[in-house]
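Peer 1: Some structures are shown below for you to check.
Where a number appears in this text, it was derived from the coordinates with a stated rule and is not lab data. Quantities reported herein were computed from a predicted structural model and do not represent experimental measurements. Cβ atoms are built from the backbone, for glycine too; each structure is taken alone.
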Structure I
Amino acid sequence: MITLREFKAQDAPFIINTLNDEQVTRYLSSKIPFPYTQADADWWINQGSKNGIIKAIVVNGEFAGCIGIISGEFEYSHSGEIGYWLNKTYWGQGIITRAIELICEEAFAQSNLNRIFGAVFAGNTGSMKALTKSGFEQEAVLKQAIYKNGVFYNNHIFSKLKAD
């Protein structure tokens, strides 16, 4: 069973373990520190995860990852960006797809968001498939729009509208 919940202090070791795995962080924003420390996890649990609709992903009672939607500002205030990561133990099981569905349902029901979008690194086919299976449509490819670790990546933009 897949559920979403607030973060808890006891999630810290699992967050640290997951975010120190380069296979997990390969396509994540470089705003996530690497290496990831106890202080980083404490900040995330107590502060960072409070800015937006951000939840822990739980699979059969076990912490598995994170998913969140951050609202835009000003004229973009009805649009939010989705982001997520999952411990690789849980990859390939449809967990992120279900977590995307759950958080989008919550966001559309409990906020003023009309559009949720995901920005995906070229090469991250698992994320692209999960978004598509969750009802997102690809809108655009922004050529060489992402630069991480000395490499340019195309940025694939997917979106879902409240009315969809």
Structure II
Amino acid sequence: MTVKTRGAAQRTAWAWTLATFFGAGNLRPGPGTWGSAAALLLWLAAARWAHLTHAELSAATLLAGILATLIGIPAASIVAREAGKDDPSFVVLDEVAGQWIALAAATPRWQEWLLAFLLFRGFDIWKPPPARQFDRMHSGFGIMMDDVAAGVYAALIVLALRHWF
């Protein structure tokens, strides 16, 4: 469904709703951090009230990250095209997907989820290769995959630190 807004181009409602993660991408400053925080809050709620084992929580979180990525590629493509921007800052479903991938490696201990959050945000900003190459693609795939890469980097560090300590 597309919605014509007064004085604006048509917007595909489902894509805009999901790409902005239900409006989190419209928050300022730092919409990407708001998207990551929204993902973290949902994860914390699931960790607290879903009564899942650590393995179940990790699997569900990873699955959520993968689904967000698969939905996010077309949603980000549509929104970027309709907004006339290569990588609109208000598209934050990429941060949600990446944050959930990072959190899939964490336990509900505050030290681990905070580390996963901070590492993901750091890698998302820094964009070490191949995240930087994905970021330069200027497509829904590129919009999503640079954050997926940042999430994988963060998850690997969380897992390594848990193994060593």
Structure III
Amino acid sequence: MREYLIVDGYNIINDWPLLKKMCGESIQAARDKLVEIMAGFRAYKGMEVIIVFDGHLVKDNPGSSVNMNGVRVIYTREQQTADSFIEKTVAQLAKEALVRVATSDWAEQQMILALGGIRVSAGELKGLVEDCQRDMKRKFVEKNKDSINTVNGNLSPEVARKLQKWRKAP
């Protein structure tokens, strides 16, 4: 069964301390960092990730959809909230797929449940991402611990002896 994670972009940015701090300096940097984090999560978990950002207050905004590092990033059109886009998407996808929605908006969580989706709070998503990052690090270290690139491992015994001799020379 196909799996989707739909992320309410600004809701997550305003909840995660790192992203909230970045947003104070540059909202674009915070959005980019969220996409970067979720791209790693998507790659590891193998699920489709959609991040939705509100564009409903931007005059004459036609909205947009772009694929960034495997993550679909949606900016809603003028007068369309991220919540309404998410609800419509969940209603379509939940018929044939497992759909999770990351938001801490209580009313939105209730609507997601009613539409057949699964709610994930911003805090829960942060925990899942951190677990995933730790797991990736652990697997990478275990996989590569026997192939640590050292000079000694790549030298012939004769060259290693000569280098040792030079090192000990006065």
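Peer 1: helix-only ellipticity at 222 nm (-39500 (n - 2.57) for each DSSP H run of 4 or more, over all residues; to 500) was computed and gave -23000; which structure, I, II, III, did it come from?
Peer 2: Computing helix-only ellipticity at 222 nm (-39500 (n - 2.57) for each DSSP H run of 4 or more, over all residues; to 500) on every structure in I, II, III gives -23000 only for II.
Peer 1: Right, here's the next one. Work out which structure the value 1.7 belongs to, where distance in nm of label points 7 Å out along Cα→Cβ at positions 17 and 121 was derived from one of I, II, III.
Peer 2: Values: I: 2.3; II: 2.9; III: 1.7.
It was calculated from structure III.
Peer 1: Going by relative contact order in percent (Cα under 8 Å, 6 or more apart), which of structures I, II, III comes out largest?
Peer 2: Numbers: I: 19; II: 25; III: 22.
Once relative contact order in percent (Cα under 8 Å, 6 or more apart) is worked out for each structure, II has the highest.
Peer 1: If you don't mind, another one. Please compute volume of the Cα convex hull per residue in Å³ for structures I, II, III and give me the label with the greatest value. All intermediate terms of the calculation are to be shown ahead of the outcome.
Peer 2: Numbers: I: 117; II: 108; III: 180.
Going through I, II, III one by one, volume of the Cα convex hull per residue in Å³ is largest in III.
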